[in-house]
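Once you scroll down, you'll see the structures, which are given as structure tokens.
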Structure 1
Amino acid sequence: MGRPRQFDERQAVAAACQAFWAKGYEATSTQDLCEATGLGRSSIYNTFTSKDHLFRRALGHYIDTMTARQIAILEEEGGSGLERIRALFAMLLEGELENRRLGRAIGCFTVNTLTEPVAETDPEVARLLAKDLERRLDAFRAVIARGQRDGSVRSSRDPAGLAWYLTSVIAGMRIASQAGADRSALEQIMAAGVDSLAH
């Protein structure tokens, strides 16, 4: 009978998530994963079988935690639709600035992954990314429609198109942050994106 594992698998996945998030799939080595998780190579491969499998677990962990947190803000009771959108943008902006303060201008794990070959070569990664995007677009469509009903979103454009617009603004804000944009510039990007819905 094998010995029981002496580590928390969930913590190992969370630690691997940070490593992949910072460097991407291609640039993250097995040694990087050992250092991030505190595990030896044999423990990593015995538990997760491959770098590919651990990456999928790490990406799933990121999606389950980060996307759920973002959607919770958009679905929160109270406040207008536009206020919910503004609150989400504010949270994302503070997250970017906090990463910068810690020396980790690493953007969004899912957006970063979309630019890597693994997004096209691994069907399970592609499925995770597509499902996550659809969840976020659904949440944006719902909160925009809510804003149109309560009058805070004055744009009469289709909520589906506006959901894509907000998703693009967020991606652009993250890239600007990685490129070194300061708080003032990021706040202006956020304000332009949100305020455009109110006119």
Structure 2
Amino acid sequence: MTPKSDLTVNQRHEQAAETRQNLLDTAKRLFAASGYSLTSIRSISKALNMSDGILYHHFPGGKKEILSVILHDGLQKSLSTMNSLNDELENLPLRDALDKIYRQGDMLFTADLDLMKILLKESDNLELNETHLLAETIQERINWFAGFLARRHQKGEIREMNFAIASQHFLAVSINNLMAKLLRIELFGKLELTADRQEIIEHTLALWKNS
């Protein structure tokens, strides 16, 4: 049986973790809505009805540390989720794999629009290593997809081409889709719509097929 004192320690750890996450979630919402510069420590604390001291207890570096954690954790989570599906994509028929890549990208990058809004608003204003993580995340995905296409070529499914450029072109559709949602504008197609997604994939496969 777990000693009562240990239960108390565990409960404290759980409560501290919950408070920390609530601070991150609230700060992310406020940063996305008002911008980093216009969001004060007091406004974050007030939104949770807590003292500034509690916030600094969890984040001694204040706003900058909070922003750093939000960006780092959010982008690492997205990249980890995408990478976890790589083996499954390798074994799918090519058309199905491309469809899943688009659906996966739309789900991951647009599921947390607040995170993307912060990156869009603050990347030019803040000198944070995490502001470069989005570019690194996208580049890592481009490199993986270029290798994926090369392996499909070896199987005879597509022609030989510059796989790095083909990868950039294919994944750029996901980036355009994300930007359209952030800016609330209509572009050439919506990846969440099956008909639009399939039309893009069929056109791409026609360009890639063996002559």
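Every number in this text was worked out from the coordinates using simple rules, so none of it is lab data. A quick note: this is a predicted structure, and the numbers were derived from the prediction, not measured. Cβ atoms are built from the backbone, for glycine too; each structure is taken alone.
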ask   = Taking Rg and Dmax of the Cα atoms in Å from the coordinates of each of 1, 2, which one would give 18.8, 67?
value = 1
ask   = Thinking only about distance in nm of label points 7 Å out along Cα→Cβ at positions 95 and 143, which of 1, 2 has the largest value?
value = 2
message = Comparing 1, 2, where is mean count of other Cβ atoms within 10 Å over residues 79-86 highest?
response = 1
